[in-house]
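Colleague: Read through the structures below before going on.
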Structure P
Amino acid sequence: MLQKLFEFAKNKGYAVMHLDVMTGNVPAERAYVKSGFRFAGEVVLHYEDIGDTSAHMYERKL
């Protein structure tokens, strides 16, 4: 699924893809790293249902 998303974004002219993962979601972080994403920092995001939460940012060049 991610490979198709990478192809779609690249065909649209995008150079980089970014995503955020809630801190502590280790299985997701491992999967994204295996797919070529690299850790790019940490940020606090606000969600209406759970409020402020820490997230790790990842990016991948296309």
Structure Q
Amino acid sequence: MLENPEKVLSRDELIEAAWPGNVYVGPRTVDVHISRLAKVARAVIPACHYRTVRLGGYALECQSF
């Protein structure tokens, strides 16, 4: 997400990138992790936030200064 801000990544793409293939991870697990990342990101980088794209996935958005 940091390499391609604004690009929408599906839950499946995030699972493939973040977890080994021999581990089952459900789509809702991604939601929980994104929620936790968003909470930390708000505290550390207030100019960036995660955007939920209905039926699409998630994207990282950062305000330009």
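Colleague: Have a look at P, Q and say which one yields 1.9 for distance in nm of label points 7 Å out along Cα→Cβ at positions 22 and 46, as calculated.
Modeller: Values: P: 1.9; Q: 4.6.
For distance in nm of label points 7 Å out along Cα→Cβ at positions 22 and 46, the value 1.9 is produced by structure P.
Colleague: For percent of Cα pairs over 18 Å apart, which of P, Q scores largest?
Modeller: Numbers: P: 40; Q: 36.
Biggest value here belongs to P.
Colleague: Assign the value -12500, calculated as helix-only ellipticity at 222 nm (-39500 (n - 2.57) for each DSSP H run of 4 or more, over all residues; to 500), to the correct structure from P, Q.
Modeller: On the way: P: -9000; Q: -12500.
Traced to structure Q.
None of the figures in this text is laboratory data; all of them are computed from the coordinates on show. It should be emphasised that the depicted structure is a prediction, and the values quoted were computed from it without experimental measurement. Cβ atoms are built from the backbone, for glycine too; each structure is taken alone.
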